[in-house]
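Following this line, the structures themselves.
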Structure 1
Amino acid sequence: MQSTISARSVLASAPTFKDAYAAHGDRAPGFDTLRLIAASAVVLHHAGALSHDIVRDDVIYAFSERYTHLGLLAVSVFFALSGFLVTPGLLKSGSVLDYLSRRFMRIMPLLATVVLLTIFVVGPLLTSLPLERYFTAQETWAYLRNITTLLSLTLPGVTSYDGGSAINSPLWSLHFEWLCYGILAAGSFTGMLRYRWAFALLYVSAIAALTGIFGPSPDAAQNAWTYLLLYLFAYFGSGVLIFLFRDIIRWSLTLMVVALVALLLSLWSGVGGIIAPFLVTYLVVGCGLIRFPWGGVLAKVDLSYGVYLTHSVMLTLLVHYTGLQSWLGLFGAGLALSMLAAWLSWRLIERPALRHKHWPADMVRRVFGIAKPEERRA
């Protein structure tokens with residue numbers, strides 16, 4: 001009885017996420033740090049391929065009863081963040097076209113640049129074939145499909161850092177990110193986001209489908225399209241859900257500890273697929289309220305996307321030219337190089353593109369004669 005009263009008092013005294021974020025000026029000072037940690041975790045995960053099976057030998061994979069591993073968990077953090085951060089802009093403007101335009105200019109310019117540089121610079125440097133054969137091979141030009149997020153990851157005569165043929169395999173997640181954006185756009189178009197309980201029903205249905213088809217703790221090693229879509233939407237949707245119910249869901253450091261303990265217990269007991277997405281996302285959104293000492297520096301430049309998109313290519317170049325055999329050494333050097341590449345990409349590609357995030361929407365409106373939302377209201 002006493003513990004029940006204490007739990008109620010903790011909840012009653014904790015602010016809602018809406019109030020907590022309002023106290024921070026509706027900003028999330030901790031997200032920049034969290035994004036960079038997640039990107040670094042992906043680099044660490046992939047560098048480990050030099051010495052061990054990065055899935056089967058992963059400590060998190062064993063602890064979670066095969067539900068997730070370091071790399072997939074880091075990607076899940078990105079999807080949770082994305083769902084929480086893109087929803088308010090879509091709700092505020094009500095324009096699906098503007099929302100997709102912003103997402104396009106955030107994702108696609110750097111993706112296209114990385115794909116083209118990989119084909120025309122990295123490939124010729126690393127291929128074991130004569131350049132004439134390299135540039136006339138169908139495989140080379142098929143690599144352009146990656147710009148559309150439909151994968152073709154091999155280049156003729158090029159071996160990846162892990163001895164495989166897939167160059168820049170992390171590109172796989174972008175396809176599912178766009179699918180999640182599309183689901184959210186459909187939710188806005190149908191009015192589901194305005195009626196948040198309708199989205200909650202969609203979210204519960206996705207979790208039910210995930211666990212019903214693949215079990216409460218599906219194997220993270222499988223790469224079935226349906227599994228990956230449901231798995232990643234569970235995290236993306238959790239971010240959307242927490243934003244929609246931010247005036248109800250409460251936050252405190254005590255509740256963060258409770259959520260962490262509950263997450264660990266759910267993973268250990270083999271039921272992670274049911275509640276882990278929401279608990280991870282709760283912790284992610286809660287970390288956004290933490291002010292880290294270096295937060296001011298990271299707020300000026302977002303390195304996470306650049307690190308994620310370039311690190312696999314950097315690891316391949318390092319192994320090819322230095323012969324590194326230490327996975328920790330490869331991680332350190334690869335992270336440093338990919339952070340440098342990310343800094344350049346932010347200054348030269350990502351930030352300039354974001355200044356023109358309205359361009360795709362304006363182009364579509366001109367071609368099809370669609371009025372802007374403010375013009376329709378007038």
Structure 2
Amino acid sequence: MSQTGLYYDPYDTVLDQDPYPTYRRLRDEAPLYRNDRLGFWALSRFADVDAALKDTVRLSSAKGDILEVVQADPVMPPGVFIHEDPPQHTVHRALVSRAFTARRMRAVQEKIRAFCRACLDPLSGADRFDFVADLGAELPMRTIGMLIGIPDADQPKVRDHAQRNLRNEPGKPLPIDKDNYVDPGMYAEYVAWRRKNPSDDLISELLEVEFKDLDGTVRKLREEELLTFLTVVAGAGVETTGRLFGWMGKVLADHPAQRRELVADRSLIPNAIEELLRFEPPGPHVARYVTEDVEYHGRTVPAGSAMLLMVSAANRDERRFTDPDRFDIHRDIGHHVTFGHGAHFCLGAALARLEGRIGLEEVLDRFPEWEIDDANAKRSPTTTVRGWDSMPAVLA
């Protein structure tokens with residue numbers, strides 16, 4: 001690859017400012033890319049990424065779905081269901097999915113709207129609003145806290161714990177504790193409380209649910225499994241969805257005519273959220289462990305390799321989307337790969353879409369016009385999710 005001058009480093013903070021020209025070159029010149037220095041392979045075309053996400057046999061999630069984690073090969077405690085393959089993944093996913101059913105999403109819709117209004121109403125009459133600090137850091141935290149059963153006062157602690165786990169020094173991989181990859185200890189007190197005080201939340205449900213394990217045994221979750229489940233759900237529900245709101249502020253400020261269409265016609269909002277998810281995915285890539293030799297584009301990726309599936313690159317593939325670098329709230333999207341595909345399709349996808357839709361509706365009700373204060377916008381110091389810690393808007 002050095003002969004062409006094409007080089008991709010997922011930790012390069014300069015490249016991360018605008019990775020899309022490099023993504024295009026990868027798709028065109030090296031659809032199967034090898035980085036010898038960092039020791040990974042990468043797929044960037046939509047068809048390849050889409051198929052790879054469904055290939056749980058040759059491309060395993062059992063060693064993690066973050067590049068640094070796959071390469072570190074840490075000890076995985078039982079219950080990290082996003083880092084399992086079928087059939088064990090199927091068993092555990094079914095238990096956690098109880099919190100994200102269509103019925104549950106309908107039931108919590110007005111609660112989410114109330115949370116959103118509580119975030120925005122105090123800003124009435126203000127001349128500035130931060131899409132991340134005022135909304136993205138608050139709404140997902142309150143929503144996932146409600147669904148899990150975390151007391152309101154403790155929800156910021158859960159959010160901050162999730163964010164710390166995904167922060168790396170600029171330009172460097174995420175540090176991985178090989179022997180203590182998941183630390184679920186902070187949830188023990190909530191589980192102990194819910195044992196004595198059950199309610200309508202995920203902790204209470206998981207304490208009581210019985211399921212058939214792979215060996216045919218019918219049992220309840222062990223404490224370690226339950227605590228790990230909660231750690232995984234809370235982390236995923238807070239960090240990635242929070243980044244969506246930063247991109248919402250930035251992209252709609254960059255496309256004011258389309259933003260005004262949304263103000264005039266709220267029926268366009270669901271597709272606008274979908275296009276936003278395609279255009280700027282909060283999770284730019286996921287990783288897999290290659291379990292057996294697999295061939296792409298005439299080359300063999302050997303068993304034991306780490307494979308990066310470049311979601312953001314796939315979502316901008318002109319082989320799949322017409323004029324993919326154009327943001328278009330009217331686009332007939334079909335499906336993108338922001339939430340994955342197949343067995344590991346994001347369990348919280350419906351919740352993220354619901355939060356995005358309600359959040360945008362409530363923002364437009366109060367602040368139909370804004371410009372971004374680019375000088376004070378602050379990027380998140382992490383490569384596992386891509387987005388902003390601050391997205392300040394100047395209100396018209």
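Hey, Cα Rg over 2.2 N^0.38 Å derived from one of 1, 2 reads 1.03; which structure?
1
-21000 is what came out when helix-only ellipticity at 222 nm (-39500 (n - 2.57) for each DSSP H run of 4 or more, over all residues; to 500) was calculated for one structure; which of 1, 2 is it?
It must be structure 1, since only it matches.
Determine which structure produced the value 17.1 for mean count of other Cβ atoms within 10 Å over residues 14-21, calculated from the coordinates; the candidates are 1, 2.
Value 17.1 for mean count of other Cβ atoms within 10 Å over residues 14-21 corresponds to 1 out of 1, 2.
Between 1, 2, which one scores greatest on distance in nm of label points 7 Å out along Cα→Cβ at positions 222 and 254?
Once distance in nm of label points 7 Å out along Cα→Cβ at positions 222 and 254 is tallied for 1, 2, the winner is 2.
Comparing distance in nm of label points 7 Å out along Cα→Cβ at positions 246 and 350 across 1, 2, which structure shows the greatest value?
2
Matching task: 28 is the computed value of relative contact order in percent (Cα under 8 Å, 6 or more apart). Pick the structure from 1, 2.
Answer for the origin of the read-out: 2.
Between structures 1, 2, where is FRET efficiency 1/(1 + (r/R0)^6) of positions 46 and 358 (r between Cβ atoms, R0 = 25 Å, to 0.05) highest?
2
Just so you know, all these numbers are worked out from the coordinates, no wet-lab data involved. Note that the structure is a prediction, hence the values are computed from the model and not measured. Cβ atoms are built from the backbone, for glycine too; each structure is taken alone.
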